[in-house]
Every structure is written in structure tokens, then in C-alpha cells.
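Below: a set of structures, written as C-alpha cells.
The numbers here are math on the coordinates, done by the rules we state, and not lab data. All of these numbers come straight from a predicted model, not from anything done at the bench. Cβ atoms are built from the backbone, for glycine too; each structure is taken alone.
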Structure I
Amino acid sequence: MAVFEVMNAAVQDRDVQAYLDLYSDDAVFVRHQSGTTMSKADFSTMIQKMMASGNTVMGPRRKIYENEDILVIHSINDYPDGTREAVLMACTLKDGKITRVETGATPLEK
């Protein structure tokens, strides 16, 4: 099964472990707001909080492109602080795992 289908199901089911299992142990997440990077451990904490919150709505995801090297996804997400963003997520893949994630987000009006 392609990475996108597994990721999409994990997000819809709020299955944190299935989501995190898609990432290599040395995966890096580049934060779009600051350009700083987070390790998988740091990223895991953020994802756990987001999926546990009933106030975080990870909107429908759309696969833009996927092959064995890259996955590009678009979604519209609503956050507990009342903000909404259109998020473009580029995932670098190696051996079926995500090794790097970079995002770009555009604030949206609700």
C-alpha cells in the first residue's frame, strides 16, 4: 500500500502509532513557521497532542504526487486556537519510510 493511503487512514482514524510508524527513526520535520527542525521524538509529541485534541481537525487530504522518492500532500486544517491553514506537505521517502518533511502553510479565513 502506498504511503499516502496509510497516512490518510491513520489521520482519519486518529491512529497516532500507525502515523508515526510511517517515519524512519532518524526522520526530520522542518517547521514552516521558523525553518527550525524537529526530531522524530519531538515531532511525535506534537502529533500525539494534535490527534488527541478534538479541536484539531485535520481536513481531507489530497495526494498531489507520490512515487518511491517523494510524497506531496495538500490539506486544510483547523487548529484549537481557532486558526485555519491550507498546508502543503512534502515528504522525502526512502525504503517506504518518510525521512524528511517540509511544510508550507497559508492562513485561511474561517
Structure II
Amino acid sequence: MADTTAPAPTPDTARFQTITLAEPIKRGEQVIDTITLRKPKAGELRGLNLQQLISVDVATILQLLPRISEPVLVESECNGLDPSDLTEIGGAIRGFFMTASEKKMLEAMIADQQPKT
């Protein structure tokens, strides 16, 4: 059986998350099938409501996404995302804001789900 234990966060995974898109974005001749999200800095959060961002509000995610994505996505590309991709992106963004106690609780929940040997 495959090991499904989540890897411990490293400095890179705590700051960056790469998302493989279920529905790639077509930009002219270019096909974007993965995007990398960078943990936002305070200035990139300007004008956003943190509570809405943490609760994975769609409009707030769509507003933040062009500020932290590589390649940089334009508004029309963000608005055209497949819902499953938007959900994964929202989860990754939410993960950037998890407190140490939330991360510890999540790790405990994952450990509880592992088969006992």
C-alpha cells in the first residue's frame, strides 16, 4: 500500500505551492498546466478581507490569485478556472494562513487516518 503520509512542511512548501490544473489554461499557443502560488506578503493583501480569504471566499481568491501566481494569471484566466482547480487553489491559499496549532491538529488527524501496523 502506498504511503499517504503528508510530508512535513519545508521552507519551500510553506512559501510555495504548485498546483497541477485539471483543466489547463490556453494562452495563445501556450498551454499552462501548472501554476505555482507564492505565500502573499502583507502588501499583496491590501484591499482584501482576511476573514473572507481564510474562509476561501471565491471573489477574494480571484482577486489575490494574479498577485501570487507564476505564471501571472490575468483576470479572465482566473474567472475561467475549472471549479475543481479553484477549490485546490483556495485550499493552498488557506494553507498559507494556517497557525501552528492548526497545522499540528491537521497532522494529528492525518496520523489518525493512517493504518495501524
**Prompt:** Looking at structures I, II, which one was distance in nm of label points 7 Å out along Cα→Cβ at positions 27 and 75 calculated from, given that it came out as 1.2?
**Reply:** I
**Request:** Have a look at I, II and say which one yields -13000 for helix-only ellipticity at 222 nm (-39500 (n - 2.57) for each DSSP H run of 4 or more, over all residues; to 500), as calculated.
**Result:** II
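Which structure, out of I, II, was Rg/Rh (Cα atoms, Kirkwood Rh) calculated from, if the result is 1.01?
So the calculation was done on II.
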**Asked** Looking at structures I, II, which one was relative contact order in percent (Cα under 8 Å, 6 or more apart) calculated from, given that it came out as 28?
**Response** II
